[in-house]
Every structure is written in C-alpha cells, then in structure tokens.
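Next up, some structures in structure tokens.
Bear in mind that the values in this text are calculations on the coordinates, not laboratory data. Treat the numbers as computed from the prediction; the structure is a model and nothing was measured. Cβ atoms are built from the backbone, for glycine too; each structure is taken alone.
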Structure 1
Amino acid sequence: MITIYDKKGFNPLLTLEQDTLSGQNLSGAKLREANLVQIDLSGADLSQADLSHADLRLSNLSGANLSQADLRHANLAGANLTNAQLAGCNVTGTDLSGALIAADSLKSAVIEDPLAVPIKITEPIKRA
C-alpha cells in the first residue's frame, strides 16, 4: 500500500493498494502540494492530475502521460521527463532546472503569462 502525503507530511492526499506508482492510472488525481521527491512514476497516467505546487524533484516521470495536467509552480528540478507526454499541461512557474527533457517537449504545454511568472531553468535542458 502506498500513501502520498502533502509536502509537510501531515495530510494524506491519496492511498493506493499497489506497491508501486510506476505505470499506475492516476488520471485526474488531486495531488496539489504532494511530496513526490525521488518517486518512480515512469509510465504512469497523470493526465488531468492536479500537481500544482507539488515537489517532484529527482522523480522518474519517463514515459508518463502528463497531458492536461496542472504543474503550475511544481518543482521538477532534476526530474527525468524522457518521452513524457506534456501536451496541454500547464507549466507556469514550474522549476525544470536540471530536468532531463527533450528540447521540444514543451511546445504544446501551456505557459500563462510567461513574462510575469517564468519557468525556472537554471541549466540548459538536456536532450533526451
């Protein structure tokens, strides 16, 4: 069984009977401010999930479906986004510093008012 908590570690956001999040269907999950640091979410379906303000540092999101997900102000520093589907996901204010992501993966992502709240990229995005 897996329980996902908020960043403070007090409030459970989601409990699953599975023993891994890799490949799981988490479509539409409410994971605002979730603590998902160094979690293997490879191949997971996170489409339309609310991951706003979530901490996903160093997480493995390779092959994950993040289409239409809300990633506003999430921390994806050092995350592996190789072959992740990002169509229509909102990455306004998201920290992608050091993330492994294809350079053109954000072409179809939503960035609201990029001049007011830029995506934080402190190092070049690495080509997958």
Structure 2
Amino acid sequence: MYKTRIYYQDTDAGGVVYFGNYLRFFEKSWFEHLLSLGISLPDWERAGTFLMVKSVRLDLKEKLHYGDEIDVCTSVVGMKNAQFSMRHEVLKEGRIVVEGETLMVCVDGSGKLKRIPAEFKKRLAASS
C-alpha cells in the first residue's frame, strides 16, 4: 500500500485532483507493490527486462481535494506470457474513491516484446 496526501500540485484550478495525476499515484503504488514482492525494477532493467504500460482504465467514483489523505492499494490480477494486469484502488477514509487497472507488457532494451522471466513471473504469481 502506498500512502500519500493530495498536494496543491496534484489539483486543477477547481482544487480537485486532475485526472492524469491518478496515473502517477498508480505508478508509485505498483512500484512499491513490486518491491514488496522482491522485484526491483532497476535491477531487472540492468539485466535487460523492462516494463511498459500498454493500457490503463480509470474509474473516478468520488472527487479528491487538496489536503485529502489517501491509500493506494495495488494487486496483480492476471498474467500471460509477456503481460500482466494490476488493479488499483484509491481509498479515502477506507472508502474506494477511484478504481483502475494497468496492463503491463514486458520488453527488452530495444522495446521488443519478450516473455516475463521465470523468476519475475514466480514472484508475481505469489501475490495473485
């Protein structure tokens, strides 16, 4: 789980979170989630395995405002040969206010699709 608060930089002129910033919250959460599984992306990148976001779904259920405290929870919900999906929930005071999903693909250093390495896949599977 990634905990943060909504800062002025996260909001639009109306004082609510600009929709694109939810993707930043998702990224921070999934990075921390992978670390909790023993997956260090900088280490995997040095070894030639990279992740790219292929698609994103975002469902805003309630507005968040400057100063709100939030928790962002991420989990792995699906996996195939070269891709996996992560579900994200943004909670305010225990209520789900935003839901989303990212489809991640595994690529090599030139951006070519590649299978998820066995050890990486094993760690992902342990969390789903």
**Report entry** Identity of the structure behind 14, 14, 6 (criterion: semi-axes √(5λ) of the Cα gyration tensor in Å, for residues 56-95 alone, calculated), options 1, 2
**Finding:** 1
Report summary line: One of 1, 2 was used to calculate mean projected area of the Cα convex hull in nm², yielding 8.0; that structure is 2
Query raised in the report: Where is mean count of other Cβ atoms within 10 Å over residues 16-23 largest, in which of 1, 2?
Result: 2
Requested in this report: Given a value of 0 for helix-only ellipticity at 222 nm (-39500 (n - 2.57) for each DSSP H run of 4 or more, over all residues; to 500), point me to the structure among 1, 2 it was derived from.
Outcome: 1
**Report entry** Structure from which 16 was derived, relative contact order in percent (Cα under 8 Å, 6 or more apart), options 1, 2
**Finding:** 1
